[in-house]
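What follows draws every value from the coordinates through simple rules; no lab data is involved. All values derive from a computational prediction rather than experimental measurement. Cβ atoms are built from the backbone, for glycine too; each structure is taken alone.
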Structure P
Amino acid sequence: MKFLTIMLASTLLTSVYAGNNPVGIFDDHTDVGKPKLAGSAAYDENSQVYTLKGAGYNIWFERDEFHFAYKKITGDFILTANFAFVGKGKDPHRKIGWMIRESLDDNASHISAVAHGDGLTVLQWRVLRGAFMRDPQDEIFAPKPGYQVIQVEREGKNIIFRAAQVGEPLQVIGVQRMKDLPDEVLAGLFITSHNPDVIEEARIWNVRIDKPIPENHDAYRQGWPGCRLEIVNIADGTRKVIHESKGQFEAPNWMPDGKKLLFNEGGSLFTIPIEGGTPEKLNAGEANRINNDHGISFDGKWLAISHSPQGSPSKVYVLPLTGGTPKLITEKAPSYWHGWTADNKAVLYVAQRDTAIYNIYKSPVNGGPEVQLTFFKTAHVDGPEASPDGKFIYYNGSQSGTMQIWRMKPDGSGKEQLTFDEYNDWFPHISPDGKWIVFISFPTEIDPDSHPPCKRVMLRLMPVNGGAPKVIAYLYGGQGTINVPSWSPDSKRVAFVSNSELSE
């Protein structure tokens, strides 16, 4: 929400190693340990799904046999993906997962987050080159079977293993210190059949490799990481990256025709086809300090922006969606737009007026005084957005001690809390069909009144009247990810921004 961002040099994760057989984001793929039957790796650019095939006797004891799609990475990183075997398979101990390895030697030290054919999920490792792996000393078992989402993070010498079943938050399964792994490692996807005479197959999707910034890094002053513009299908959680940049961009809106997205970058607004392509700048007149609070009226005719004119904090303006000269709506500042009323006659925003506390206001777009809707004196509120039927205004507030999702009647009465968990939930967005809310959840250690960039966050979905939230995306992001309404017109998909890594 609240910060005008400028474009800063950064870069997406790239490898320092050029392989002979690149596949997707990986530099190379190969059989390790000379399995009897050759494996393979393929990447479908349209679906962004990887298919791995491989044989091999095992990944265990003093040497391994498997197929590996990998890239060389240094420093800390986060590896996340969904995994599924294809077919029933021959051996319940067939394995897929993430692997971090010192080299391609078959007896190299490594650590692997492994999903077995029978549902067993394990972190296993070989401490030193050529060492025999011990059972159970060199493994950590997950408490439940059948995890589909596997995440491995390296933080210094520690390897953190997380996993989740579909729709659930990631759980920390275990942490293992690998003090002898070099700073530069091979990290990637693997498959082994646990049977030298059999080739097994697996699909892997939502594959992301992120490099977290240091906790003390100030992204606004020291540089913003690269960004990906993504679309997620809410029914099955499949994601597609449609645009990447070494610089900073934020907060996609879905255009009314369903064919393009609108986002802010460097103080301006751009549109891009949902299939990807070259962004086109939208004419916003002299407004060249637009932040990540912008959105489209329910009738698809108007665009509201939050713009900081020279020497002033953010104010709210409206202009035709086709482009034009912005009209000032809020004389007072700071004011940050977040929603339209269902009748398209007023804008909803958060603002500071006479105190440091943000409250929710609305102003008519055709003239008239602003109306204060909340009167909190201690806690924080943000993200007001009207439901399509006009019956409620949804928002996030920290009145209960953590940031949760709330709603109230259009006049500010009848406040009702909708989420009740340990996470800090921000920016509720209501689907056009009025059935669902999508919002971003920050981890428990984040200040409830803060929504910083570059954190391990989730997008979650729940019924509009409340209920158990379901995770639809695990990502590295936060500020700028989903600050504004970002549903597709058919209520089937959501657009958002994730982060990757800082430039060198």
Structure Q
Amino acid sequence: MITGELKSKVDRIWDTMWSGGISNPLSVIEQLTYLLFIKRLDELQTLKERKAARTGKPIDEPIFSRRQDKLRWSRFKEEAPETMFTVVRDEVFPFIKTLRQKGEHDGEGGSTYSHHMKDALFLMPTPRVLANVVDQLDGIEMADADTKGDLYEYMLGKIASAGQNGQFRTPRHIIRLMVEMTAPTPKDVICDPACGTAGFLVAASEHLRAHHSEAIYKSSAARRRFNEGTFHGYDFDNTMLRIGSMNMLLHGVENPDIRYKDSLAQADEDDAERYTLILANPPFAGSLDYESTAKDLQQIVKTKKTELLFLALVLRLLETGGRAAVIVPDGVLFGSSKAHQTLRKILVEDQKLDAVISMPSGVFKPYAGVSTAILLFTKTNSGGTDNVWFYKMQSDGFSLDDKRTPQPEQSDLPEILKRWKNRKGEAKRKRTDKSFLVPKSEIVSNGYDLSINRYQEVEYEQVEHESPKVILKRLAKLEEEIAKGRKKLEGLLG
């Protein structure tokens, strides 16, 4: 958890860059991303040097050659501001753009970071601002991967407005809930087809480290699989790809597969039925043209709506037996168009729909006030839906206004996880409770409507009112008392 002291240090760095002329929050994060990346490279080189000193062997795949020594963070941070500015702008930035780290899945031999870094622009306005920021970043102890991750999450949280194309940050506690419910294992191949800043992939990596660290680090092959073969993310915003790649690096995943791709427009046979787990909060940006949408998605469901197309994409990307947790706008649950009904029918009849968790409309504030739900399903291509678990979340642990004040004592999230893990016990719950099971036959008879309000029963307290005659008698008595009081008052005044 990020401390108040660390927050204030980040805020001071932010203010330094803001007052220096970098006013776009994304640009601030990008520049800090590059500097943290450069600092990380120096840390990795130092680790390699220590290992070489211990073993007496040459440095294994050094990042910096001897003549590039001055490009290291620990070297240029000691220079005068003007010299530092020249070195970083003219030598360090070109270096990180051309940096190549060998990896099994790198294609041309470049890591995912160097691939996205090739478009990096150095925007630091003056030597004074750069020196000030480098000095402040150097004063933050970031040896712990959790600290780096929390620091980065805090920076991302400072983007206080929605991006283009319907992008907005998914709250970390909602991401964590979805990850806990799907419970990733070391065998999973995990994908987010609209990864943004890679929040879902980061949370999945943290879960694997917390619950399966022995398995993912038991051999060099297992480590390589964790670092290079487990996490996959697509986005069509290059800024988000750079930030997402660095976010993964700062959380200890060295070389994930994060790449540029317009998921809805590009049909890629290599990715079809490739993944065992998909976690996503796809953009709800409205409509696309039929011509700009992949034809195989239109075959699943003919629609222009991005939220429906993304669900079709998830079904195409999952291998048989794969599972998914996807955030959708409420309209997906009860929309009456043919495309809405077709997609819900596919989930219920052809796949195994496991759960629908209805979330209150304030969860995504201040970015958006839209009501949303989490769909959890398993791809079977042979049905399997028996009973669908519904839960009506009333609080996520924060106030539902723009301030989003923490209210941990009101959070439904621990209860959701507890009830999810004991779904057999849910069969006895009444429809008046927050959660209950609904048989498939009832969903079918309701036209595949997945709105919890369709199935939840509301208990009304019976209130008995007095008869009008009794009320009129009481009223007459009150009027008599008022008349007597008035006469008494007149007598006192007379």
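Here helix-only ellipticity at 222 nm (-39500 (n - 2.57) for each DSSP H run of 4 or more, over all residues; to 500) has been calculated and equals -13000, so which of P, Q was it run on?
It must be structure Q, since only it matches.
Ranked on distance in nm of label points 7 Å out along Cα→Cβ at positions 29 and 445, which label among P, Q comes first with the largest value?
Ranking P, Q on distance in nm of label points 7 Å out along Cα→Cβ at positions 29 and 445, first place is Q.
Hey, relative contact order in percent (Cα under 8 Å, 6 or more apart) derived from one of P, Q reads 10; which structure?
Source structure for this number: Q.
To which of P, Q does the computed value 17.0 (mean count of other Cβ atoms within 10 Å over residues 69-76) belong?
Q
If Rg and Dmax of the Cα atoms in Å comes out at 24.1, 78 when worked out from the coordinates, which of P, Q was used?
Working through the options, I get structure P.
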